[in-house]
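Bear in mind that the values in this text are calculations on the coordinates, not laboratory data. The structure presented is a predicted model; accordingly, all values stated were derived computationally and were not measured. Cβ atoms are built from the backbone, for glycine too; each structure is taken alone.
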Structure I
C-alpha cells in the first residue's frame with residue numbers, strides 16, 4: 001500500500017479473511033493454480049476514475065457538497081491515488097478540459113508518477129459555454145448551422161488533444177449535447193452530416209497513435225432529438241472517421257430495458273467497441289453506483305466482454321474502461337470504491353462461467369441449462385477472492401472500513417475546508 005497511508009489491518013482481520021478465502025476456494029473448487037490465475041486476471045482489470053467524480057454532483061434542485069472536495073487538478077490526482085492505494089483497481093485518471101487544464105504539465109506528470117497513475121483519456125466539453133469563448137453552444141456545437149461555431153468546437157477538441165499529448169494520453173472522448181427540444185428545429189440529415197464532417201476534421205488533426213471515442217445518448221439535454229442517439233449512429237460516424245475511431249458505451253445512455261449486453265456483443269463482433277463508462281441507472285442517465293441497481297445486467301455485460309476476449313477471431317481494439325458517475329448524497333470516494341468493487345465482482349463472476357458447458361447447451365438449445373450455468377456463476381460469492389486480489393497487490397482487505405477508520409474525509413475537510421467544491425460538474 002502507498003507508504004503515505006499506514007495500514008490498519010489487524011492480525012484478526014487477516015485470520016478472518018483467510019478463513020473466508022478457504023471457504024470460497026472450496027465452494028468454487030479452486031486449486032492454487034486456478035486461484036492464482038483468477039487473481040492475476042482480476043488484478044489486471046483496471047478502471048479509470050474521472051476527475052469530475054471526485055466531488056458531489058447534484059440535480060437542478062440542488063447540490064450538497066461533502067466537504068474536503070478537491071479544489072484543483074493536483075488534489076484530484078491525490079484522491080485517485082488514494083483510491084488506487086486502497087483498491088489497486090484504478091491506475092489512471094480521466095480529465096475533462098477545460099476543467100482540468102494543467103498549469104504545469106511536467107509537475108503533473110511527476111505527481112502522477114508519485115501516485116502510480118497515468119492519464120487514461122481526455123474529454124472535450126462543448127456542452128457548456130466557457131467564460132472566454134466567442135460563440136455560444138446553446139443551439140449545438142459540432143452540428144451547428146453556423147460554420148464559425150462549428151470551427152470553435154473543432155478547435156476546442158484539437159486543443160484538448162494538445163493538452164493530452166503533454167500528459168502522455170492517447171485517447172480523445174467526444175460526447176455531444178447537440179440536439180433539439182421541439183419538432184422542426186433540426187434538419188436531421190443535415191445536422192448529422194455537419195457532425196460527421198466536424199468529427200472527421202478532428203480525427204485528421206489527431207496524432208497517428210491517438211484514438212477517438214464517440215459516445216452516444218438517446219436524450220438529455222435535448223428531449224426531442226439527439227444528433228448521436230444510439231450505438232448505430234456512433235458506429236457509422238466511427239466508420240466514416242477511420243480505424244482509430246470507435247464507439248463508447250455508457251451504461252446510463254440507453255432507454256429503459258435496452259439490452260445493453262447485446263449491444264456490447266454486436267460492437268465486439270464489428271471490432272468497434274472502444275470505450276466503456278460504468279454507472280448504475282433505474283430510469284435514465286441516473287449516474288448511480290455501478291451495479292447498485294441492475295447487478296445481473298452488469299454480469300451479463302461482462303460475460304460478453306469475457307467471451308469476446310477469449311474469442312481469437314475477435315480482434316477488437318483495447319477497451320478504455322472508466323467510471324462515469326455523479327454522487328449526490330454519498331461520499332464521492334466511498335461511492336467510487338463501491339463501484340470498483342461491484343465492477344470487479346461482475347468481472348470475477350464472468351470469469352467463473354463454464355464456457356464449454358454453456359457452448360454445448362447453446363448448441364443443443366437447452367434453454368434451462370444455459371440459464372443455470374450463468375446463474376451458477378452470478379450467484380457465487382467472490383468477495384473473498386476480490387479481497388485476496390487487493391491484499392496480494394498491497395491494497396486493503398476492506399477499503400471502506402479503512403477509509404472510515406482513518407477518518408480520511410474528516411482529514412480532507414480539515415486540509416481543504418468544509419465548503420470546498422470540486423471543479424467541474
Structure II
C-alpha cells in the first residue's frame with residue numbers, strides 16, 4: 001500500500017526558522033506549498049517560472065508564488081528583480097511603485113530598492129543616516145530563458161543550482177511560441193498528476209481533439225484504448241501509449257513526460273490540435289515540443305506557462321494551430337435551467353480538464369477507489385513523495401541539475417509517431433493489480 005508505506009517514514013522537515021523536526025510524509029502533504037510545508041520546501045529546491053518576457057512591461061507586476069506575495073520588474077538597465085510585494089517600511093504594495101534608475105521606488109515614502117533588495121535611498125531620513133545601508137528587502141534570484149522568467153526561492157539564494165536548459169527554450173533552428181499565461185483556481189497537483197492518467201484521454205476527451213484524430217487507426221479510441229506503460233526517469237516519469245503499427249514489426253507510439261517539480265511535455269499537438277496529415281506523422285514523427293510549466297500561487301490557485309517549439313518545415317504552423325484551436329468550442333447543449341458552473345465543457349480539451357480537475361477536491365482529503373488503470377497515478381505519487389523526502393533529508397531530488405551538468409541540454413521524452421517494436425516482452429502488458437489506500 002503506497003500511502004501506508006509513505007506514512008511509516010519519518011523525515012526532517014525544514015521550517016521557516018531553519019529548525020528541523022520529524023514529520024510523516026503523506027499524500028495529503030503534496031498539494032500544500034506554503035513555506036515550512038514538506039512540498040513547499042521541496043518546490044523551493046527548483047527554479048520556477050514566475051512570468052514571461054512578453055507580458056512583463058515597464059510597470060511592476062504583482063505575482064503570488066508558493067504562498068508568497070512578490071513583485072516582478074525589470075529596471076532601466078534591463079536587470080530583472082523579484083522582491084517582496086510589501087515595502088518593509090510601512091507595508092505599501094510595490095506593485096504601484098515607480099521603476100527608475102537604481103530599481104523600484106515605493107510610492108509612499110520613496111524608499112528605493114535595487115533588484116537584489118538592497119535599499120539605496122530613504123528621502124525622509126537624515127542625510128547622514130546609515131539606515132538605508134542596513135535595510136535589505138526580501139529578494140530572489142531571477143533568470144530569463146527562452147522568453148520565460150524563472151526564480152529560485154530556496155534558502156541558499158546565493159548558491160542556487162543551475163537553471164536547466166529545457167530544450168523547447170533553447171534555439172535549435174526552429175520556431176517558438178509562448179502562449180498567454182493561464183490562471184486556474186484549484187490545486188496545482190490535480191492538474192499535474194492528470195497527465196499520469198492516460199485513460200482519461202480516451203474517455204473525457206473523446207468529444208474534443210483526441211476523439212477527432214484519425215492517425216493510428218483512431219489511436220485514442222474509446223472502444224479500443226491503446227496499451228500504456230509508465231517508466232521512471234531521472235527527471236520524473238514518462239507515460240508510453242502504444243498500438244500495433246502499419247507493419248508487423250512497428251507500433252504507433254505516443255509518449256509524454258512529467259518532469260519534477262511541475263513540468264509536462266507532450267508531442268501530439270500537431271496531430272490532435274493542428275490536425276496535420278497522418279501520413280506526415282508516420283513518415284517524420286512529431287516535430288513540436290509542447291511544454292507546460294506549472295507554478296502554484298498557493299494551495300488553491302496556480303499558473304500554467306506554455307511554450308511550443310516547432311522544428312518542422314511549415315513557417316505558418318503556429319497560425320494554423322491558433323485557427324484550429326479556435327474551432328475547439330464546446331458543442332454541448334445547455335438547457336435554460338442548467339446552472340452548473342462549468343457548462344458547457346464537452347468539445348474543448350482545456351475546459352474538459354478544468355471541469356474534472358477543479359471538482360476533485362484536494363489529494364489526501366478526497367475519497368478515492370483506485371484500479372488497475374490508475375497505476376500511473378500511483379507510481380507518480382510515489383516518485384513525488386520520494387523526491388520530497390530526498391529534499392527534506394538534504395539530498396538532491398529528481399529534476400535538480402547538478403553543477404557539472406550546467407549548460408547541458410535538458411530533454412524530455414515526448415515522441416509521437418511510428419517506430420520499430422522493442423524486442424523482448426511487450427512493456428505494456430498490464431501488471432498485477434496495484435492498490436493505494
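In table form, for the structure just shown:
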| quantity | calculated |
| --- | --- |
| Computed 14.0 for mean count of other Cβ atoms within 10 Å over residues 102-109 - originating structure among I, II | I |
| Given 0.20 for FRET efficiency 1/(1 + (r/R0)^6) of positions 86 and 334 (r between Cβ atoms, R0 = 35 Å, to 0.05), calculated: source structure among I, II | II |
| Label whose coordinates, when mean count of other Cβ atoms within 10 Å over residues 182-189 is calculated, return 11.6 (choices I, II) | I |
| When distance in nm of label points 7 Å out along Cα→Cβ at positions 78 and 110 is computed for each of I, II, the largest belongs to | II |
| Identity of the structure behind 175 (criterion: volume of the Cα convex hull per residue in Å³, calculated), options I, II | II |
| For -15000 (helix-only ellipticity at 222 nm (-39500 (n - 2.57) for each DSSP H run of 4 or more, over all residues; to 500), calculated) the corresponding structure among I, II | I |
